[in-house]
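Below: a set of structures, written as structure tokens.
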Structure P
Amino acid sequence: MADWSYEGKTGPAYWDCLSEEFALCSSGKYQSPINITETTKTDLPLLEFGYRPIPLTIKNNRYTFQVIAETAGALKIGDEDYQLLQFHAHTPSEEGVDGKRLDMVIHLVHQNIHGKLAVVAVLLEKGEIANPLIETLWKMMPKTPGEPQQHDVQIDISQLLPEDRNYFTYEGSLTTPPCSEGVKWIILKQSISISAEQLTQYHAIYSDNARPFQPLNERKVFSSN
């Protein structure tokens, strides 16, 4: 895959020029992330998170950390099951609400048996409280890119979820090249806390890695309440 980044001549404004495979990054009409301003309230299905603790497998993929989570369970949305594959972070949050981006977002990437992706975005806001799972991840976070590292420590991904499961949802894309579309986006409304020190520790390894807002075009954003 062609070399891309978040700045300069390989940054988001040029992704489509770097490879034919990245054409959707500019030509796509269902691109992510978006700035959520107007929503349509509707009766959306409940989110049922069936996560279980797993041993930590983490890698530095040059752009952010990535935790491999293929054995961590599934998310049930109505009658559909989506298996958790991996999760990673962006700072600031890629998603915006009324033009505001929070300090960080965790993207929990799931896939159903038909290959459709569903990404749950958990927004993080700087506060007094350090997140216990992030505390563990940051201690193990590789400082240089490389193969996944396995650690003899269990992680409980449920510690990343807020108590309130109300959400926004819309049809979008991957936020990194090749910007593939057909991704179901679920943005949890309630944020969780990350400490200032935890943010600083992340920024020591990864700089800003959020794609700019993309046009909504004719899409609607649905709200669960």
Structure Q
Amino acid sequence: MVAYIFLALFIVASAVHLYHSWTDESKKRAITKPMLLIFLLAYYIFAALAAGEELNYVLIAAIATSWLGDVLLIPKGNGWFTAGGISFLISHITFILVYVPNIKFAEVKWYFVAPLAVVYLAIALKIILAVKKNTPKIMVVPMYLYLIANSTMNIFAFMQLLTNWGAAALIAYIGAVMFFTSDCTLFLVRYHEKKDIIFKRHFTVMLTYLLGEALITVGILLLNR
């Protein structure tokens, strides 16, 4: 029961945040943003305990570092953006560590994985080239490396799906794709010369991000049962 209360709070807070993202009210977005993943994290903890599962502290760390990234991205400026990026980089690494125990590497079909990895890296490069003109030079390479880390997280989520075929792993992989989509759109919103290149800018970034975090969390929760 407690888990569903926190899930409801996450959904309500997300809806309010997305509304203010749609109307582009930055001050109101800043009020709700720190609450979002706190509610999601609480949902995971209570849902896992209610199901009699051991808490996955790596997943908790992944959600917590994502929350920290959210908070660090609230202030304006490239310095805060970089700090938030570092926190999210750690989050991607910890999400990879969440997937690893669920992957049967001997069963991975690499002829599926390798082409998909090339697709991710190509998309990441295309995004960086699209924003390079308006991005501080010192940030271009780190931003590409960041998208490579997100791509890698997605590839591991895909390998988890390949070796644990089912709804739970599929949900987690779709979440990973949403997370990658969010980061790509964020870079375009932040640094592309055409500010309206992304529909409703912050709304699209946050919608895909919140779906990503929620779907990964629910997917792993179901996969561990």
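None of the figures in this text is laboratory data; all of them are computed from the coordinates on show. A quick note: this is a predicted structure, and the numbers were derived from the prediction, not measured. Cβ atoms are built from the backbone, for glycine too; each structure is taken alone.
Using relative contact order in percent (Cα under 8 Å, 6 or more apart), single out the structure from P, Q with the greatest value.
Numbers: P: 28; Q: 20.
Largest value of relative contact order in percent (Cα under 8 Å, 6 or more apart): P.
Of the structures labelled P, Q, which one yields 0.05 when FRET efficiency 1/(1 + (r/R0)^6) of positions 4 and 196 (r between Cβ atoms, R0 = 25 Å, to 0.05) is computed from its coordinates?
Working: P: 0.25; Q: 0.05.
Derived from Q, not from the others.
When you work out mean count of other Cβ atoms within 10 Å over residues 60-67 for each of the structures P, Q, which one comes out largest? Could the numbers behind the result be given before it?
Details: P: 17.9; Q: 21.1.
The structure with the largest value is Q.
Of structures P, Q, which gives -28000 when helix-only ellipticity at 222 nm (-39500 (n - 2.57) for each DSSP H run of 4 or more, over all residues; to 500) is computed from the coordinates? It would help to have the intermediate numbers written out before the result.
On the way: P: -2500; Q: -28000.
The value was obtained from structure Q.
Starting from the value 16.8, 47: which structure in P, Q was Rg and Dmax of the Cα atoms in Å calculated from? Spell out each step's value before the answer.
Values: P: 16.8, 47; Q: 17.2, 52.
Checking each candidate, the match is P.
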